[in-house]
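Next come the structures, one after another.
Please treat every number below as a calculation from the coordinates, not as lab data. Note that the structure is a prediction, hence the values are computed from the model and not measured. Cβ atoms are built from the backbone, for glycine too; each structure is taken alone.
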Structure P
Amino acid sequence: MTSSSTTKKKFPLHLKILIGMVAGILFGIGMWSVSGGKDLIMDWIKPLGTIFVNLLKLIAIPLIVASLIKGISDLKDISKFRKMGGRSILLYIGTTIVAICIGLLMVNIIRPGEGMPQETIQKMTDTYAGNSNISEKFAEADSQISSGPLDFLVDMVPSNVFQALGDNGNMLQVIFFVIFFGIAMLLIPEEKAKPLKDFFDGLNDVILKMVDLIMLSAPYAVFALMASVVVSSEDPAILVGLLGYALTVVGGLFLMIVFYLILVGLVVKKNPFWFLKQLAPAQLLAFTTSSSAATLPVTMERVEEHLGVEKEVASFVLPVGATINMDGTSLYQAVAAVFIAQTLGVDLTFGDQMIIILTALMASIGSAAVPGAGMVMLIIVLQAIGKFDPVQIQIGLALIFAVDRPLDMLRTTVNVTGDATVSMMVAKSLGKLGDPHVQEWDDHLENFGGDQKH
């Protein structure tokens, strides 16, 4: 490798993404005061970010299929797969309970909902109570509440695998089919399974290289996404009124990150700051896109290549985590539910707050890994408490709607960090945590369109 190429690769991708993020924020703020600035960003700049997110979603399902089949087919002891599944679920449930308890602790100590001026409450209610997005969330929450106790198991088993493969929202169905398929491959003679194994091994390598190519445009896409978020933000006066609530959520999310770093240091025996540095590109993308599913290809790449988690663990634990592990979102449920109660003067007993823990835990398992899913979960939590009528719930959602998007960005970052932490803990317990095998984002690009004589 030449010295010039070595110099080229010294500037880390996560710093480029961070520069793109800051530049996007500053550009968006600058466009606030320019006539037609918002339209310029929404019409000509935001689409570039949307294309980037769509590309990541495009390869999420193929990556899960190729990576998980490769991981299962490489297993020598199928009993390890059973252990991996059980430990993953238990750890995800455990971290979610911790997140909810941290949220309840923060909101009960700080009490951000007390003393909010009535005119601020009225202004936010008038602005958002009739919002069509809120109405859609109510309909989605009603659909989840009306389902039977075992419907989540029924929903995991697809009746048409091709239909499941065509929708990122059906990730658990895809995981079920792929595990079933991979186990069946292990149970037939090795020479008959070898052509399929070779195909999926090659497909996995191709999909990972697609992730690399997509990530080369990440700094520019992040610039576009952040600029569009800034210019479409709400009335600053309303944001100031919600500052106490927002800071309570942010404080809780920060404590959750600290909790993960403690687990990485004490359980995984790795340097927590090294962990953050290696995971940074996935965290920044989670913050920008507000979607665990869209970030999944990058999370898998960082965890496997940079954190040293072997493929058979990462390819199972991370897709499952993107679907059922929503620590940041669950923490937000707890803070938001109690904040709304404090603002509207509804007294919540200890029993009511236990209901919040249980309901937020169950709602997180069935919620989609997409932007805005937290609002649906919050409706379910508020209805489960039983002390809010539909009008109060609508007012409560209106109260917090203005800051939902920036908080959604932060809690998605926590969700992704939790997925990576659990994958390392599971890998450590199974002896599947090795040394990183880093491949640069732009490896082999010199073979693309260059001089092929040598």
Structure Q
Amino acid sequence: MKKTIFAGLALVALVQPAAAQDNPAATYIHAGRLLADPATGRVETNKTIVVEGGKIAAIRDGFVGEGKIVDLRNQFVMPGFIDSHVHLTFESSPTSRLDAVTKSTVDQAFDGLVFAKRTVRAGFTTVVDLGSDPQAINALRDATATGKIVGPRIIAAGGVAAHGGHGDVHGYRQEIIDLFRSPTLCSGADDCARAVRLAVQQGADVIKTASTGGVMSNTAAGLGQQMSDAELVAIVETAHHLGRKVAAHAHGTDGVNAALRAGVDSVEHGTYLDAESIRLFKAKGSYLVPTLLAGDTVARQAEEADWMPAPVRAKARTVGPLMVDALRRAHQGGVRIAFGTDSAVSKHGDNAREFALMVRAGLTPLETIKSATVWAAAHTGLEAEIGTLAAGKSADIVAVTGDPLTDVKSLETMGFVMARGVIAREAGE
């Protein structure tokens, strides 16, 4: 009988310690302060995050592990941030209008590689790209996904917009416009359904449309509704039938509300949203992606940048200062918020400046962090993979010195970044 017991204990000893022993291939992140639950703001101290194979294997009490250890004992550790509105393959500059017609798709992809690196090093481990050349952004998306380059997880949109509206080409000779026009521009409901199908065929993860005019379009066409209700319904229905969400660029009240009535999953900007907009946001379960940094940037450029075209300057002076108040009213009204910057209008890598602008609009520091973690994860449909730090989730981990729950500007100076288990910014770098 004793022999049987000892044999059984020996077998347990052979099997059980293997699960408890340290894995020499793992990375052990020692976190002094850990945002254990962004939804509630619960902070825990002296934890070890065990990372294996690009995922979080466990979160243990105390500082444990041998081998590859990342010392963040003096830092505040959080889930990697999500920016729900960027354009990774270009950046606004004095040469933007020339770049649009001289840079090849390959040039744009290489520019995107540089901007993706700046973005991930700023702590943004997932982004939604809402408007880049499909070939360039899809190649960049796939290269980061397969680990060929270190960058954020990319959700790439296909653009579907109205002929002559925001999203079309403006301000060039007609032969240049004809040469660079996208095949996913459309007129009429049936044509817009066709454009959505083509965008999905080209590899789009989501659909981006524009129900109103835009600030950065070089045309004096205003900021009101530019797509018909029928066109918007066709876009949303077709996209949803094909398993794609729809993000709608919208400034003017009429276009914001038309997009919401059509059932878009998010409204980008929402500058002139009103009480009816807030009712529709809540009724439809749609998100507002406020992009305050874009508004702040264009308002400054309107006064300082001599390269900004006159139609763009006039709209920027009007819209920029209004965007903070739009978020304030939406937040007070209970609208769901997902963090987004519209980076490319602002400089890539400056994404975290959005946090302080959101605080100016009345959100608490914790709410701004929620908007870039748990709320944005739900918005993108990736809450099972990102947005919190838990066993089984992607090892998207960032850290800063200081306490971002009291000083949100501390998020503008990133102390450590890991994206899908790969270190993108070393501790203390």
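With FRET efficiency 1/(1 + (r/R0)^6) of positions 95 and 359 (r between Cβ atoms, R0 = 41 Å, to 0.05) computed per structure, which member of P, Q shows the largest figure?
On the way: P: 1.00; Q: 0.75.
Going through P, Q one by one, FRET efficiency 1/(1 + (r/R0)^6) of positions 95 and 359 (r between Cβ atoms, R0 = 41 Å, to 0.05) peaks for structure P.
Tell me which of P, Q gives 73, 43, 30 when you compute Cα extents along the principal axes in Å, for residues 31-206 alone.
Values: P: 73, 43, 30; Q: 65, 34, 27.
Value 73, 43, 30 for Cα extents along the principal axes in Å, for residues 31-206 alone corresponds to P out of P, Q.
Assign the value 3.2, calculated as distance in nm of label points 7 Å out along Cα→Cβ at positions 271 and 383, to the correct structure from P, Q.
Details: P: 5.0; Q: 3.2.
This value belongs to structure Q.
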Query raised in the report: Given structures P, Q, which gives the highest value for mean count of other Cβ atoms within 10 Å over residues 343-350?
Result: Q
Report task. Kindly point out which one of P, Q the value 18 was derived from, the read-out being relative contact order in percent (Cα under 8 Å, 6 or more apart). Result -> Q
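Given structures P, Q, which gives the highest value for distance in nm of label points 7 Å out along Cα→Cβ at positions 279 and 303? Could the numbers behind the result be given before it?
Numbers: P: 1.0; Q: 3.8.
By distance in nm of label points 7 Å out along Cα→Cβ at positions 279 and 303, the leading structure of P, Q is Q.
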Query raised in the report: One of P, Q was used to compute semi-axes √(5λ) of the Cα gyration tensor in Å, and the answer was 42, 22, 21. Which one was it?
Result: Q
Query raised in the report: Can you tell which of P, Q yields -11500 when helix-only ellipticity at 222 nm (-39500 (n - 2.57) for each DSSP H run of 4 or more, over all residues; to 500) is derived from it?
Result: Q
Report task. Please state which of the structures P, Q yields 3.2 when distance in nm of label points 7 Å out along Cα→Cβ at positions 319 and 335 is computed from it. Result -> P
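Determine which structure produced the value 1.9 for distance in nm of label points 7 Å out along Cα→Cβ at positions 119 and 215, calculated from the coordinates; the candidates are P, Q.
Working: P: 5.1; Q: 1.9.
Derived from the structure labelled Q.
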